[in-house]
Every structure is written in C-alpha cells, then in structure tokens.
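Just so it is clear, none of the values below were taken in a lab; they were calculated from the coordinates. Not measured: the values here are computed from a predicted model. Cβ atoms are built from the backbone, for glycine too; each structure is taken alone.
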Structure 1
Amino acid sequence: MLRRTALAATALLAAGALLLTACTGGSTPDATTTAEPDTDASAVIRLVLEPGNLDIRETAGAALDQILVDNIYQGLVSRTPEQDIVPALAEDWTVSDDGLTYTFTLREGVLFHDGQELTPQDVVWSLTTRKNTPEWRDSARLANVATITAEGQEITLTLTEPDSSLLWNLTGRAGLILKEGDTVDYQTKANGTGPFTLSSWKQGDSITFARNDAYWGDKAQVAEIVFAYIPDNQAALNAALAGEVDAVTGFDANLKEQIEATGEFALVLGASTDKGTLAFNQAPGSPLADKRVRQAIRQAIDHDAFVEALASGETLYGPIPSLDPGFQDLSDVAPYDPEAAKALLAEAGVEDLTLTLTIPSFYSTTIPQILVSDLNEVGITLQVNSVDFPTWLNDVYVNKDYDLSFVLHTEAHDFENWANPDYYFTYDNPEVQDLYAQSLAATDEAEAADLLAQAARIVSEDAAGDWLYNGASVVAVGTNITGMPSINVNERLNLAELAKSNG
C-alpha cells in the first residue's frame with residue numbers, strides 16, 4: 001500500500017513551472033508594512049460574478065466554488081492553487097496497489113458551523129448521497145465507487161475499476177462533506193466545517209464571512225471577509241483607490257499603472273487554468289457541422305491579439321492548459337493564416353456566412369471586437385449577442401441554442417467535457433471518449449497524462465472548439481495584505497491564511 005499525506009504529481013509540478021506571460025509567480029508580494037496583522041480586521045475582496053444562490057449541491061457555476069469550497073465547505077482532501085492534493089478533513093490516506101481501495105483517516109474533534117460534531121457517518125452519507133443523486137453537481141465523478149463504509153475513524157472507498165481522477169474529484173464538489181439530516185436552507189445559508197462561517201448575503205452587493213473560532217485547524221487571521229461584487233473594472237479601480245477594497249481579483253492588467261500609482265497596491269499575475277473557450281455548435285444542419293468551416297474560423301483568429309489586448313496570459317490551441325496534466329503545445333494545429341481560412345471556406349462551398357456569438361455581458365468587449373474583425377477578414381459576418389449570465393446558462397449551457405459562444409472555463413482538470421457528447425460543446429468523438437476512459441483507468445500518472453495528451457490533440461485537430469487564450473489570474477493586492485492567493489483565483493479562493501495590517 002502507498003501512504004500519502006499529500007499528492008504532488010510529477011506531471012503537475014512540471015506543468016506548474018510553465019509560468020504565464022509576464023507572470024510574477026504564484027504568491028502575492030509580502031506586505032511592505034512591518035505592522036503586526038490585525039486579527040480583528042475586515043478584509044474586502046472584489047469579485048466579478050455573484051452566484052444566483054448558495055446551493056453548492058445542485059447549482060452550477062464557478063462563482064460558488066470560488067468562495068464556498070475550502071472557506072465554508074471541505075472534503076476529505078483539498079488541493080493547493082499549484083494543484084497539489086493535500087489533507088483536509090482526513091489526516092491522511094492510503095491507496096491500494098491495484099488502485100481499487102482508498103482508505104482515509106478522519107480527523108477527530110471537527111465541528112460543523114452549527115456546533116454539531118462531524119462523524120464518519122456524515123462522510124458516508126455525504127459521498128453516498130452525492131453518488132446516488134444525479135441532481136447534485138459532479139455526482140458522476142463518483143461513478144466508479146462501488147462502496148463507501150466506515151469503521152471507527154477509517155473511511156473506505158472501494159472501486160469497481162481504477163480511477164486516476166478520484167482523489168482529484170474528491171477535492172471538489174464531489175467530495176464535500178455535509179451534515180446528515182441537515183435542515184439548513186442551502187439556497188441562502190450554509191453549514192460547513194471550514195475556517196469561515198457565512199455571516200450575511202446582501203444580494204446584488206456582497207457576501208460576508210466571519211472567522212470560525214471553533215475551527216479544527218489554524219484559525220483565520222482576519223475576523224471578517226467581505227466579497228464585494230463589482231463587475232466593472234473601472235468601478236473596481238475606483239473602489240481600490242478610495243480604500244474601499246483590499247484586493248481586486250479578475251482585474252484588467254492594462255490598469256496596472258493606475259492601481260499601483262499610490263503605492264498602496266501591487267498587481268500580481270498568477271498562473272491559471274482559465275481557458276477562453278470559443279464553442280462551436282456542431283448540431284446537424286449547422287454550417288459548423290463541417291470541420292472545414294470550424295478550422296477556417298480557428299485559422300482566421302489571431303490568438304496573439306488576445307494576449308496583447310489583455311496584457312496577460314498566454315496563447316492556447318487545445319483544451320488542456322499548462323497547469324493541467326496532458327498539456328502540450330498544439331499551435332501547429334491551427335496557426336493564424338487568413339488565406340488558408342479563406343481556402344477552407346471556399347472548399348466547403350460557404351459564402352457570405354453569418355453567425356451569432358452569444359457571450360455573457362460581463363466579459364470585456366475586447367473579445368468580441370477581435371473576433372468580429374478577424375472573421376470579417378475572411379468573409380464571415382459575426383453578430384454579437386451579449387446576454388446576462390442566467391440567459392447564457394439557459395440558452396447555451398442547457399438548451400444548446402447558439403452558433404458560437406464564448407465563456408471563460410476556469411475549472412482545472414475538466415477535459416471530461418470534451419468526452420461528453422451531451423455537454424453544450426456538442427462534440428462527439430468515440431476515439432476521444434475511449435482515450436479519456438483509458439486515462440481514468442490508468443494507475444500510472446504519467447500514462448494517464450499521455451492518454452489525455454493524445455485525446456487533446458484529436459480534439460484540436462477536429463476543430464471541436466477554439467481556445468482563444470489561457471488566462472492569467474490578475475490580482476491587485478493591498479500592500480498591507482499577506483496571504484492573498486494569486487493562482488487560479490477564479491476557480492478557488494482559499495483565504496484561510498489572508499492577513500491584514502493597519503500599517
């Protein structure tokens with residue numbers, strides 16, 4: 001048996017070394033003040049997208065994971081921004097040599113926010129319910145788990161076949177531990193085991209967390225965290241300069257000079273799994289069902305223009321970003337070549353093509369502007385349909401009613417979407433699905449990553465979508481703040497170590 005208190009896959013570490021353009025590293029700069037942290041402080045963090053409700057069980061969207069996972073809710077294991085798997089509610093774990101048995105040692109003395117003790121039965125119930133309830137997000141991630149049992153503080157998961165993604169899945173929603181029989185209204189309330197409790201939610205404005213003084217681990221270093229939802233970057237800049245916020249996530253790197261002008265903020269560019277994804281609806285009868293048309297669109301797009309316009313990130317030509325296993329440089333698949341794009345459209349017999357781009361309204365107008373200009377150069381008219389996020393979720397994500405769609409997919413290890421023909425990408429390739437299944441069944445991490453790389457190349461060669469850029473985590477941090485995450489902050493924002501001083 002292999003005993004691990006942390007899992008740091010070689011493939012992930014190698015990928016993590018590939019920093020983004022202009023990246024200053026993964027941690028925020030040290031505070032310039034020598035003042036002691038104020039444990040009674042309230043820290044205000046600017047975020048962009050407010051969740052519609054707080055139900056981490058059933059509601060889709062990274063806005064929930066970003067603030068609730070790690071801070072409010074926890075699993076047996078968690079992951080660092082650098083993608084290492086580490087202990088959380090489990091002190092440690094073992095994996096059998098055949099990859100079919102996972103045994104976790106549950107910590108003792110853990111309390112839920114309502115004061116009730118975490119029991120092994122809560123763990124068994126949570127994981128079993130997640131697995132057996134399709135309405136709960138990520139239930140399918142536990143599909144290979146046959147049994148979940150407890151004996152004393154030992155929790156044992158037995159699998160029907162090896163699953164190289166299981167530990168990773170347990171660091172996300174699939175592994176969150178809830179209280180059995182809890183009557184909390186998950187839409188507006190929360191009852192977890194994390195270092196913060198939910199204090200209040202002013203819908204349309206902010207969500208406030210308070211330090212959990214009964215937390216089983218090291219106590220949070222601030223008394224309160226306020227997530228201020230400010231979609232507009234100029235408004236966020238004004239709030240920072242007015243001293244109304246202490247850190248600004250999802251910021252515009254082009255505003256670096258303005259926010260650093262007073263010396264009270266520093267801009268940090270961190271690595272990210274954010275993928276600026278251009279989805280193609282390939283439903284039968286659509287012009288995008290023709291691979292030549294999709295490839296023409298890809299080669300008509302100047303990917304470097306996005307990185308230059310955003311002043312951050314790096315180009316990306318496939319579905320796997322540099323932080324994830326299976327990443328490879330696929331720039332050879334769809335090099336920028338407008339003349340080749342025109343030739344492909346002519347070969348497909350397509351003239352005067354008009355398509356609609358459906359994009360959530362909170363994204364920068366820079367993205368559709370570049371796309372409109374680039375596609376116009378090859379004879380494609382692109383009409384932009386800017387919608388609110390609930391409309392995007394309904395029309396694109398649920399009903400697949402779109403031609404082209406842009407959204408920033410922040411999730412790490414999400415290649416599975418390209419192996420799912422029912423996903424809104426509408427991509428269906430049995431070879432890709434088989435390679436993905438093989439990667440899950442692999443017990444060797446390097447083999448699993450290689451199989452993912454093979455599948456990702458096929459996805460790119462099929463022009464299943466386009467990946468406009470691999471975004472950076474752009475964070476402006478007050479110089480009196482330490483411990484502010486700067487890697488993958490759009491996906492997860494663990495604030496247990498954030499501290500604020502008054503100096």
Structure 2
Amino acid sequence: MNTPHKPSCECTGEWTPDSFSRRSFLNRVGMGLGTMALADMLNPQSAQATVSNKAYLPHFAPKAKRVIYLFQSGGPSQLDLYDYKPLLNKRNGEELPDSVRAGQRLTAMSGNQSSLPMAGSIFKFKQHGQSGAWLSDLLPHTAKMADDMCFIKSMHTEAINHDPAITFFQTGSQRSGRPSIGSWLDYGLGTENENLPAYVALVTKGKGGQPLYSRLWGNGFLPSKHQGVQFRAGKDPVLYLNNPGDIDAGSRKLLLNRMNELHELQQSYTQGDAIETRIAQYEMAFRMQTSVPDVTDLSDEPDSVFEAYGPDSRTPGTYAANCILARRLAERGVRFTQLFHRGWDQHGGLPGGIRKQCAETDQASAALVADLKQRGLLDDTLVIWGGEFGRTNYSQGKLTETNYGRDHHPRSFTAWMAGGGVKPGMSHGVTDEFGYNVAEKGVHVHDFHATILHLLGIDHERMTYPFKGRDFRLTDVFGNVVHDIVT
C-alpha cells in the first residue's frame with residue numbers, strides 16, 4: 001500500500017550510549033550528507049521528493065473513498081441536455097446581443113461569422129423527481145436518477161480549445177507536464193488494493209473525436225508509480241503485462257526476485273524514490289497478472305446487470321461495458337477510475353450527433369449510479385460526469401429548423417456529481433436567461449478540483465509536492481471548496 005511518508009525527523013530506533021558518541025555522530029552525519037549529495041547528483045527530482053508536504057493524509061475524515069469520473073470528451077452541449085432556456089427558444093434565429101457577449105473571446109471557427117444567430121434547443125425539456133431537475137428528452141435514464149444527482153450548472157474555465165481545456169481538467173494547468181488528478185490522489189492517499197493500480201483509465205474503443213493522450217492520466221513530475229494504467233478491451237487488457245509464451249510464472253518470479261536484490265543493493269548506495277518506485281512497479285506488474293484478468297472478465301455478471309446497463313454492455317470496450325468495469329474496480333478498492341468517451345464535439349449536425357452520444361452513454365451512466373447505490377457503494381464513491389467545456393448558445397454555421405451546430409463555450413456549462421458526500425437532488429449555480437454567462441455561484445475548474453479533494457478528506461492547499469524550487473499542488477494557487485454542495 002502506498003502510505004504517506006513520515007517526517008524524516010521521527011526517531012524510530014532505540015537509544016544506546018553509543019548512539020550519541022562523538023565518533024558515531026560524525027560517522028552517521030557524514031554518511032547521511034554524502035548519501036544525500038550523491039542521490040541529488042544522480043536524481044535531483046527523486047532526492048527532492050523525500051521532503052514532500054503530504055504527510056498525515058487524509059487531513060480530515062473523508063466522505064468519499066474513491067472516484068469514478070465519466071469524462072465526456074469534446075464538450076457536451078449543456079443547452080440541449082441540462083440547462084433549459086425558454087427565452088433562447090423564443091428568440092431562436094435572432095442575433096446574439098452584444099450586451100450578452102460583451103466582447104468575449106470566440107474561437108476562429110465561428111469568430112469570423114458575419115452573424116451569430118441564437119439557437120434554441122429542438123429537444124423537449126421536463127422537470128423530474130422531487131427535486132424538479134430540468135433534463136431534455138435525450139436523457140430518459142438519467143432523469144430517473146435526478147434525485148440522486150447534484151447538477152452544477154455554473155461551471156466555467158478560461159480554456160477555449162480542446163487540448164488546453166482537457167489538460168486543465170485533468171491536471172489543474174492548461175500546459176502539459178503536471179500530474180493528473182488521479183496521480184495526485186494515489187500520491188496522497190495510496191490504494192486499498194495492492195494487486196491493482198490505484199488509478200485506472202478506460203477509453204471507449206472505436207470512437208472518433210478529439211485525440212486523447214496518455215499524459216492525460218500521467219504522473220507528471222510525481223514518481224512514476226503514481227501514473228494511471230490504461231485498461232483495454234481484448235485478451236491483453238494491459239499492454240506487455242503477460243509473460244512471453246516460453247516464460248512461466250515461476251521463472252518470472254525468480255527473475256523479479258533477482259532484480260529486486262540488485263535494486264536493493266543499488267538502493268543501499270543511492271538513496272531516493274526512483275529505485276523504490278522501480279521495485280514497486282515490477283512487483284505490481286507481477287501481481288496484476290492475476291488480478292487484472294479477474295476484474296476485467298465480466299462473464300460472472302448476471303444478465304440483469306447487462307440489461308440494466310444496456311445492450312452495448314455485452315461488448316467489451318464500449319462505454320457501457322466500461323461502466324460495469326468501473327463498478328467492479330470500485331468494489332475492489334481502486335481509488336480513481338476515469339472513463340473517456342469521445343464524440344461530443346458537434347460544431348455542425350448537432351441534433352443527430354448528440355442523439356447518438358446520448359444513446360451510447362445515458363443508460364449506462366444512470367445504471368452505474370443505481371448499481372452503486374443498491375450495492376451500498378454510492379455513499380463513499382464519488383461519481384462525476386462532465387466534459388472540458390460547453391457549447392455556445394448561437395449556431396456555428398447555418399441555422400435551420402432541424403439542424404444547427406454549436407462552437408466551444410468556456411463561459412458556462414454543466415457537470416453533475418452523485419454520491420461521495422455530495423448533496424443529492426439539487427442544482428447549484430445559474431446561468432443568464434440566454435445561457436451564455438454565469439449569473440450566480442460560478443464554479444471554476446480549480447474550485448471543482450478543490451471540492452473533489454475535500455470530499456476525499458484532503459485540504460487542497462496542504463497537499464503539495466516540491467519540484468524545481470516550488471511547492472506545486474493540483475489547484476495551483478487558486479480554488480475554493482464549493483461547500484454548498486457538500487453534505
């Protein structure tokens with residue numbers, strides 16, 4: 001288990017008269033300083049990591065133990081799913097008022113249009129549950145679970161293009177190179193299952209759309225043992241995990257034992273996390289040879305489960321099958337599981353495109369929440385649904401009675417959470433009557449991250465990692481916990 005480092009000043013040995021003799025003191029100090037200097041020369045990042053500020057996590061009693069993040073890559077249209085705007089429908093086709101846009105930045109894809117006609121949604125909205133949450137008819141299954149969800153309708157970000165926007169949500173920075181949120185959680189809290197990675201990434205197979213990179217679940221400057229591990233559909237869920245055909249388990253274990261002896265010998269000369277990480281990764285890979293096939297084999301799931309998640313759930317690698325796998329990982333104590341589903345980038349032909357997306361995701365997303373709930377796992381599992389930004393209230397390209405497109409819109413969009421200490425059956429935040437700007441209770445990306453960490457018992461200002469002379473954190477130097485949505 002990855003447990004927080006204890007401060008190096010703690011004494012763990014017993015006192016003897018020789019412990020403080022002059023010769024012993026000089027020998028020990030000399031050896032310690034020499035080892036530190038050598039480790040810094042060989043691997044300065046690793047040497048620096050030994051003075052991490054993350055000790056004694058969690059900082060307070062957590063409400064959630066694990067996270068399942070359903071990331072909808074491309075930017076789902078909040079105006080066609082969650083954010084009901086009757087006035088937008090009424091003024092469909094009219095020019096977006098300058099007073100609403102207020103000179104805000106547009107992408108090059110629609111910024112050069114001679115006209116920005118407002119586009120109301122062609123989909124019908126209704127209120128659902130005791131909470132009265134508004135959802136479109138594209139989400140009949142999600143609508144049934146509305147009273148278990150908290151809809152955050154006032155999300156906003158600075159990033160207006162996909163790569164910096166998705167990187168921002170994953171790492172707290174628009175620039176690549178920082179640790180992803182799952183890596184931060186593994187670093188801070190460790191794992192509840194030593195036979196599986198603490199952080200697993202699942203990407204829907206066969207989906208086109210904006211590219212997804214392994215760095216989105218990467219460890220950045222944290223030790224590599226904290227990086228996410230991608231599980232794939234097929235006979236080899238984790239690449240290069242299985243032994244070659246002529247190597248049996250006994251031979252592999254013998255090899256690992258000899259390698260560990262060499263690593264430990266090297267560790268006695270060069271202190272630091274790099275060698276320990278290497279040993280831990282080899283050992284984890286060996287244990288995963290048994291645990292991964294077990295968790296990824298859905299054949300022991302009853303028919304009722306596949307029926308609940310939808311017909312796609314019987315096909316490995318689909319979004320629905322990955323939702324079942326995410327639940328199985330949660331049952332086994334995996335700290336952070338993230339599903340990536342591409343295809344939400346609908347600059348044109350939005351009605352047809354979003355229908356297909358919802359058909360692929362609505363039933364399985366709702367079934368996951370219901371499944372966790374009936375198994376008693378939802379109380380301490382935080383489920384998140386959302387993309388990297390929203391879509392504009394005006395049409396990109398030609399607007400007709402049955403067709404339109406929407407450009408990227410970072411100014412306001414919707415995400416939802418369920419379980420894990422989040423208040424159920426509520427909506428937080430309000431956008432203006434045109435659905436363009438946040439009107440009340442805005443939630444920035446840094447606030448979003450701070451709240452996730454808070455639900456897991458972490459003070460986002462205190463979990464830091466020293467790198468290149470500065471203490472870094474997931475929320476950089478910003479972020480406020482959204483206490484209104486916390487139970």
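Distance in nm of label points 7 Å out along Cα→Cβ at positions 85 and 125 was computed and gave 2.6; which structure, 1, 2, did it come from? Computing distance in nm of label points 7 Å out along Cα→Cβ at positions 85 and 125 on every structure in 1, 2 gives 2.6 only for 1.
Ranked by FRET efficiency 1/(1 + (r/R0)^6) of positions 293 and 405 (r between Cβ atoms, R0 = 41 Å, to 0.05), structures 1, 2 are led by 1, which has the greatest value.
For which of 1, 2 does helix-only ellipticity at 222 nm (-39500 (n - 2.57) for each DSSP H run of 4 or more, over all residues; to 500), calculated from the coordinates, equal -10500? For helix-only ellipticity at 222 nm (-39500 (n - 2.57) for each DSSP H run of 4 or more, over all residues; to 500), the value -10500 is produced by structure 2.
With relative contact order in percent (Cα under 8 Å, 6 or more apart) computed over the structures 1, 2, the top value is the one for 2, the highest of the group. Structures 1, 2 were shown, and distance in nm of label points 7 Å out along Cα→Cβ at positions 413 and 469 at 3.6 was computed from 2.
When Cα extents along the principal axes in Å, for residues 333-452 alone is computed for each of 1, 2, the one that comes out at 48, 32, 22 is 2.
Taking FRET efficiency 1/(1 + (r/R0)^6) of positions 133 and 357 (r between Cβ atoms, R0 = 25 Å, to 0.05) as the criterion, the largest value within structures 1, 2 is that of 2.
From 1, 2, which structure was Rg/Rh (Cα atoms, Kirkwood Rh) = 1.03 calculated on? Answer for the origin of the read-out: 2.
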